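Heads up, there are several structures right after this.
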Structure 1
Amino acid sequence: MSDLSETIHATGHENVRAEHGSTFEVTTDDWLTPAGDCILAVEADRTPADFDPAFVQACRDSDATITAELVVGDGDGDGDADDEDECHEATIVGSGHPDLAFDDDRSAVGRTSEYVDDRTIMVEADAAAADLDRDLVDALAAGADLELTLRVD
């Protein structure tokens, strides 16, 4: 299987808590309430419905490995030389599933379970929002930008 990828850009929000134990999510919504404890970022520029059909098909293989690479910058855009120190990265690895639809036009959700709905981008993930480094979460809560790259092998 060839290496295929999709990238979503989104923005952190003051209400990012990242405390959910079984999911992580990015949404196109421009708002977030404290109840959205799985949401990492808002104002996503793409959704699962935008993904290339070849990527979607590859993810529907139950033997596929889907890797989510999260890169979070400090979002202040001041160009300081020390901004590199403000970059945080995380990798979450999950699996594909034959029922992945990638039809949702609002949000993308990674799950530690095998549950699948239109928003699901991976199942059996090895981490959820609550497992992320708290410095990364704090940067998102301060409004940092998120680049989420999904790769399927």
Structure 2
Amino acid sequence: MRIGELAKQTGCDVETVRYYEKAGLLPEPSRSDSGYRQYMASHLERLQFIRHCRSLQMGLPDIRVLLELQAQPTSGCQGVNDLLDHHIELVRIQMQKLQSLEKQLMTLRHQCEQPHLVQQCGILQNLSDVASATDSGCHKRQHTTA
């Protein structure tokens, strides 16, 4: 199959297929006599694997490791488990950060329960006050030394 068909079957762009080839995640296909790339079922399976990993928010380095481990079918799978455990921990940390962000946004939202003029908006006032504060929950002010 040609690159357009491969991209269509996997639900990705042609440019994404080329990117994965360039990154070494997808083996370079053979070429037809007329110079077109000829993809095989193995390319389709591998691209589907990559796309599934990406849908799980895995980065390309982790996918590369999984592909290397997959290429060694008779070895143990502890490396796969370790990689997934690490990814799960990163997801948990991200969830904690998102929950903290939600709490901050909800607190901010309660600063202006009723519609007012913009000049009386508690949300905008809070954002301005916190931005000018020395330290806030979301950023640190840059301190300069003279």
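Please treat every number below as a calculation from the coordinates, not as lab data. Values in this document were obtained by computation on a predicted structure and should not be read as measured data. Cβ atoms are built from the backbone, for glycine too; each structure is taken alone.
When distance in nm of label points 7 Å out along Cα→Cβ at positions 94 and 126 is computed across structures 1, 2, the figure 1.5 traces back to 1. One of 1, 2 was used to compute helix-only ellipticity at 222 nm (-39500 (n - 2.57) for each DSSP H run of 4 or more, over all residues; to 500), and the result was -2500. Which label is that? Source structure for this number: 1. Looking at relative contact order in percent (Cα under 8 Å, 6 or more apart) over structures 1, 2, structure 1 comes out largest. Taking distance in nm of label points 7 Å out along Cα→Cβ at positions 14 and 46 as the criterion, the top-ranked structure out of 1, 2 is 1, with the highest value. From which structure (1, 2) was mean projected area of the Cα convex hull in nm² calculated, if the value obtained is 8.3? Among 1, 2, the structure yielding 8.3 for mean projected area of the Cα convex hull in nm² is 1. Given 2.6 as the derived value for distance in nm of label points 7 Å out along Cα→Cβ at positions 62 and 118, which of the supplied structures 1, 2 does it correspond to? Structure of origin is 1.
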